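Next up: some structures, all given as structure tokens.
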Structure 1
């Protein structure tokens with residue numbers, strides 16, 4: 001007699017591993033289908049390989065960092081809070097630490113420790129991992145009845161949890177295939193777009209400075225339509241041939257919800273630790289110390305070498321002008337430039353380069369108390385497939401863990 005599972009979980013990422021393990025803990029026979037040779041491939045690259053697995057904040061603070069459908073997550077997060085995630089992983093033998101911005105990481109700084117703990121835990125609970133890809137959901141009398149795999153195999157079951165991820169980083173297996181499966185099952189898919197993604201900028205300045213990384217700079221995002229600053233942050237950014245990247249740029253991108261060419265402007269404060277007055281005093285000292293030196297050469301003490309040519313051009317001060325000849329107005333204009341070095345944003349980089357996919361399965365078609373489809377009983381969703389995304393800082397992985405945990409708790413409960 002052929003043994004069939006109670007539950008098939010599709011996708012062995014953060015949400016899928018959590019859902020499979022929780023369902024198996026409840027005594028269900030769980031098969032976890034994964035296309036990659038090893039589970040948790042995308043988890044391994046999160047947080048630059050360190051895995052920022054959650055954010056140590058309150059529920060209200062968490063929801064304030066979810067710009068898309070936060071109300072849908074209220075009950076889910078209440079059932080499995082960031083504190084629960086910390087307790088869960090430390091219970092699996094992974095010591096954690098909290099860093100700036102309340103970001104939580106494994107003490108080892110190794111994402112592999114999180115993946116290993118999750119896979120070991122699912123194995124202990126009796127989860128069977130099947131290598132392969134799912135093509136579509138099988139239904140019978142309007143409810144889930146199994147999955148059809150791309151190699152022709154058919155797995156019969158009464159409950160399916162889709163945790164296929166988004167469309168970012170396709171080399172990790174997040175190819176967007178899950179959205180096609182959900183759409184075939186009758187679900188609405190809201191348009192996909194990148195979030196937490198590098199930005200393209202107009203002009204040649206970024207390309208001229210490519211390879212340069214700036215640390216400890218201030219960033220303000222200005223919405224030229226609303227005529228106001230919509231985001232501010234401090235940290236690290238880098239220049240690419242197409243525009244800008246780096247932690248504060250990825251974070252800023254999530255606030256640009258209505259992207260259009262030149263709608264958003266990035267204002268970079270190259271010297272955030274200095275007021276305009278202190279910066280001017282610093283420049284006066286440099287000028288007095290180098291009276292016979294060309295203005296452009298005197299900037300080496302103030303700026304990285306790769307920025308000097310662009311800065312001189314933007315300042316409109318003749319590069320061969322001697323420091324002793326720089327006027328007060330020119331000096332103050334240069335100071336203003338260093339406090340507001342601006343770039344016009346033309347768009348996002350491709351979704352394949354994004355950390356998170358914005359858009360996905362419409363949440364009004366999913367029961368927030370269970371993660372079960374309102375259209376196909378026995379079909380559940382968790383993780384990045386949902387039309388829910390958050391800012392950077394551990395929030396998106398927490399959403400994956402919380403929704404996966406709830407789906408695993410709820411599946412086959414009736």
Structure 2
């Protein structure tokens with residue numbers, strides 16, 4: 001009888017790593033949730049939460065190039081252990097400041113910045129470590145498992161964080177976070193992560209040369225380069241539309257119904273989990289580029305139906321499907337990177353890919369908010385021609401302008417993805 005993935009002996013180190021790191025990530029997510037609540041209670045200002053997010057996001061973008069190069073040159077296990085230990089020190093510092101009644105939002109800004117800096121090193125090192133531990137035929141399935149755990153963390157961390165806050169306060173949340181760190185740290189200490197051999201030329205490379213070689217590799221591999229540019233466009237359009245402006249859309253269309261927003265956000269999380277589960281059960285695709293482009297197209301196609309819908313039930317259905325396709329796409333994209341990039345270059349190439357495809361996210365978020373408030377909402381409220389054209393399908397009142405933005409973005413995204421899929425199929429036939 002053929003063994004399944006969970007009984008394959010060669011996958012046990014990865015499964016131990018995945019399980020322990022997922023538990024630790026749950027503890028970290030609960031702490032992040034609790035600190036957001038604490039910060040808002042102290043300031044009563046949404047700006048404080050925005051700045052917390054910015055402090056957590058910027059270092060990853062600014063230092064990921066260098067961190068990816070370091071992951072290729074240095075010991076992956078040592079980087080992960082150092083990053084985890086630094087994160088634990090951050091939680092311990094927050095706990096000490098809180099107990100001493102000295103914790104302030106300004107402290108959180110600085111600590112979040114430093115933790116994000118260490119995370120910039122931890123992520124590419126963990127990415128390469130996974131490639132070293134997992135046989136190629138399991139790349140898609142293990143990527144699916146990681147997607148499932150990520151979705152579960154998104155679903156459960158607010159619930160568990162709220163329970164701990166209610167019964168034990170911030171101290172209890174931080175204590176659980178530190179306990180989950182210890183579990184992950186001890187597990188990682190005993191896990192045998194292979195150390196890839198480096199040539200003499202690779203050993204002599206400076207970090208600056210290593211960073212440059214990651215960018216050069218992608219420019220020389222046009223298939224990967226095209227996909228990165230496409231994903232950068234997809235990320236921009238997604239943040240410009242439903243992915244970035246979802247709360248504003250739901251609340252404006254439902255007269256600030258928190259229940260409706262919660263239902264749609266739950267559907268998003270369930271879609272991510274279902275997509276990860278589906279990917280974990282699928283075999284490695286023969287043409288992963290085609291699958292990636294197809295999933296991108298489906299994301300925007302469901303986005304069209306999402307914009308056209310006017311009930312919470314339909315929004316939940318389309319949000320579930322949209323994020324299911326997004327999860328499958330991300331798993332295929334990660335599997336393709338692992339397959340097409342040599343292991344000794346994965347850290348720097350992974351970091352370059354992440355920086356390039358994510359640099360459009362802040363612009364999409366900012367521009368989306370501006371277009372909603374200053375362009376599309378006023379236009380649907382004041383322009384008689386637009387009302388006549390789109391009110392029959394988008395409705396009227398608050399949120400109709402945001403729906404028009406969602407529809408516009410989704411149509412553009414679907415057209416772009418369809419054109420890329422057609423061009424890829426045409427190239428494949430001629431090769």
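Just checking, which of 1, 2 has the largest value of FRET efficiency 1/(1 + (r/R0)^6) of positions 63 and 223 (r between Cβ atoms, R0 = 30 Å, to 0.05)?
The structure with the largest value is 1.
When you work out volume of the Cα convex hull per residue in Å³ for each of the structures 1, 2, which one comes out largest?
2
Can you tell which of 1, 2 yields 25.6, 87 when Rg and Dmax of the Cα atoms in Å, for residues 135-382 alone is derived from it? Kindly include the intermediate steps, with their values, before the conclusion.
Values: 1: 25.6, 87; 2: 21.0, 68.
Checking each candidate, the match is 1.
Quick one: FRET efficiency 1/(1 + (r/R0)^6) of positions 175 and 399 (r between Cβ atoms, R0 = 41 Å, to 0.05) came out at 0.45 when computed from one of 1, 2, so which one is it?
The read-out comes from structure 2.
Looking at structures 1, 2, which one was helix-only ellipticity at 222 nm (-39500 (n - 2.57) for each DSSP H run of 4 or more, over all residues; to 500) calculated from, given that it came out as -29000?
Computed on structure 2.
Every number here is computed from the coordinates shown, using simple stated rules; none is lab data. All of these numbers come straight from a predicted model, not from anything done at the bench. Cβ atoms are built from the backbone, for glycine too; each structure is taken alone.
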